[in-house]
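Taken together, the values in this text are just the output of simple stated rules run on the coordinates, not laboratory data. On a predicted model such as this, the values are computed, not experimentally measured, just so you know. Cβ atoms are built from the backbone, for glycine too; each structure is taken alone.
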Structure P
Amino acid sequence: MTKKNIEMSVLVYTESEEGKFKKTAFEVASYAKGVADMMGTTVTAVSFNAKDTSELAQYGVNKVLKIDNDKLSKFNAEAYADALKQATEKEGAKVVVLGQTANDKYLAPLLAVHLGAGYASNVVELPANTDPLQVKRTAFTNKAFSITQISTDVKIVGLSKNAFGLKENPVELSEEEFSPSLASEDFKVNVVSVDKAADKVTIADAEIVVSGGRGLKGPENWGMIEDLAETLGAATACSKPVSDMGWRPHSEHVGQTGKPVAANLYIAVGISGAIQHLAGINASKTKVVINNDPEAPFFKAAEYGVVGDAFEIVPKLTEKLKEFKANNA
């Protein structure tokens, strides 16, 4: 690994919602700390309307630029990109780290244009070198890896979800109020409201996803998927045919043509494993399939498989998990 002593910090965008940091904020902070250590520098985070930034210190953030602006209470990619550009220039940062949430994927290219920066998405581990920055990324829908070198003055890294994990590395934290100058052009798109199911784990934030396919035979049987997901604190998802038939909303469709999933645990119930589905969930660390067809393609992609009737296995699995939780409460 190449080390270089410089004064410019590594800048990290810490995503939050309703004043609270998302898990991805702590993961990108952990990664930024690793990069900063290689470069012999520190980590500066930018927060938007976060109520308590002190927890970032646990993951190696030395300084927080706190932006408190009611106009930025809802995510606005143009405005956030402009604010981050100004923060990057203020700190003299040469490396900016973001996650790979839906917001990040919208934000990062705009920021790259603002800064004239090279942008590497889907990064999965610390750089091999920092001058120039050389990173490992997933390619071909997670079927391969590519080594990418960023040679621009400012470099932007998009860290894949759950690729690096949370690494506690406590440091002393300082806070600084930061008020970027925002133009009217930053608010060409006005977010009026955001509707979401407040009582459910979203696919984007979930560590565990329980997904169902046509093997469930109909929407009336989805209760056992929801019961298992609730027991595990997981999000519910489905295959494309299920959403196409209207059994579940399209927002739950995961796969190459739906939402990509990079969960720590992905449980597929009654899903045969079409190539488009597997391509979208291949980044998940541990895949478990429950299917009564031993020849289902999913068994070749999964780490664990159960051949049998889901209508018998899933309720028993849920029952055992509930017993385990009760005994270990």
Structure Q
Amino acid sequence: MGAMTTTTHTDSALVRAARGEAVPHTPVWFMRQAGRSLPEYRELRAGIGMLDTIRRPDLVTEITLQPVRRHGVDAAVLFSDIVVPIAAAGVDVDIVAGTGPVVAEPIRTTADVARLRRLEPTDVDHVAEAVRLTTAELGDTPLIGFAGAPFTLASYLVEGGPSRNHLKTKALMYGDPDTWHALLDRLADNALTFLRVQVGAGAAAVQLFDSWIGALSEADYRRFVLPHSAKVLRGLDDAGVPRIHFGVGTGELLGAIGEAGADVVGVDWRTPLDVATGRIGPDKAVQGNLDPATLFAPWEVVEAEVRRVLEQGRAAPGHIFNLGHGVPPETDPTVLTRVTALVHELTAS
């Protein structure tokens, strides 16, 4: 396929930072900025299930726009969930409040993998429509599309829900590598299709989330996961949009993650950005990485930590300011607004 997107957002601070170009200020967005920390979100979602909300493009658009209006962030991130493409591919999955994704029939055998069908673009027409509606409303503000990475989706599918220790996941990985690779290959194909749909509808950047990847050693990551994540990211080589790759607990994996094909590596709060750049390599932009817990500290602490993150981020050719994980639901939204303004003020060129 040829290039898939127009270049309307190439001058945005987000895209310029992702490419290591000069920026008017360090761009800011927050993972999980659209959601439970906002009273307007809770009001809109009252009585509507998560997956039902995501299937309504009008609601997705409104929820995606809420933090842009409120905080003045430099990018919107599509309101969705990492399980959307697996639900669209026929898996019986529900997002249970207070728990997370729960899979009715976990995938643990070759026959189970065969049940996971290939995602067709038409399966996620509602997502494409939400992206079109949202980008029309956003104007000059870029929209980040996203997908869950193969390992994290596999963990939900194999465990049947969230897991602390990923024992069933690792048992399959070590005990039946052929089935494991078949599962991740299918999940990679589906994630790539899901991201291409979002880019085709107008997303200006994409992020591949690998929430649970920190459960693996570097050797296991390279053997069992890296080729599949790379299939997703490299599959967007012609898409014309920056690719961000983020995982949690990745300090020991950053060098390998830097090889997966992303333009920007998201770093959690545990690894300072200058140290992370030393591991990732000097040719990648970084994203992050204020500890979300800092948002609950006195403002002078927040300000000092923001300054530290900005200073350490200067080691990389580009820096997108973010948290080191998602916005906690209990966060006072006014703190996020102040953090956004502070970053803009401290980095204005």
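Points worth noting:
- Origin of the value 30, 52, 18, 0, where P(r) over Cα pairs in 20 Å bins from 0, in percent was derived from one of P, Q: P
- Among P, Q, structure where relative contact order in percent (Cα under 8 Å, 6 or more apart) as derived comes to 23: Q
- Looking across P, Q, the calculation of helix-only ellipticity at 222 nm (-39500 (n - 2.57) for each DSSP H run of 4 or more, over all residues; to 500) that yields -8500 traces back to P.
- Highest-scoring label, criterion being distance in nm of label points 7 Å out along Cα→Cβ at positions 22 and 262, among P, Q: Q
- At a computed 2.4 (distance in nm of label points 7 Å out along Cα→Cβ at positions 30 and 318), which of P, Q: Q
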